[in-house]
Structure P
Amino acid sequence: MPLNLKIGDRFPDQTLTDDTGTSLSISEVANGRPLFLAFFRGPW
């Protein structure tokens with residue numbers, strides 16, 4: 001799903017799974033505060 005985002009656009013609220021298997025939406029994690037998301041590609 002391409003997200004044609006531009007600088008300053010809001011990232012759509014998505015559900016992510018943490019390392020324990022718990023699913024949380026981005027808005028739940030942010031809890032009304034600013035949030036910085038970084039995505040890294042490749043194997044660890």
Structure Q
Amino acid sequence: MNPWPFVIAAYAVAVSATAALLLWAFTSMRRAEAAADALNRK
């Protein structure tokens with residue numbers, strides 16, 4: 001059996017999961033910064 005389709009699929013899953021994690025962390029950071037700015041403005 002040729003292992004390359006599985007290797008490519010594993011890399012695709014890993015890259016997709018990493019991108020999703022980075023997007024989630026970025027949006028969470030932006031939300032926290034907005035909440036902190038809102039507290040400073042009050």
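Details
- Taking mean count of other Cβ atoms within 10 Å over residues 4-11 as the criterion, the highest value among P, Q goes to Q.
- Of the structures P, Q, the one that -2000 was derived from, the read-out being helix-only ellipticity at 222 nm (-39500 (n - 2.57) for each DSSP H run of 4 or more, over all residues; to 500): P
- Computed 20, 51, 28, 1 for P(r) over Cα pairs in 10 Å bins from 0, in percent - originating structure among P, Q: P
Each value in this text was obtained by applying a stated rule to the coordinates, not by laboratory testing. Given the structure is predicted, the values throughout are model-derived calculations rather than measurements. Cβ atoms are built from the backbone, for glycine too; each structure is taken alone.
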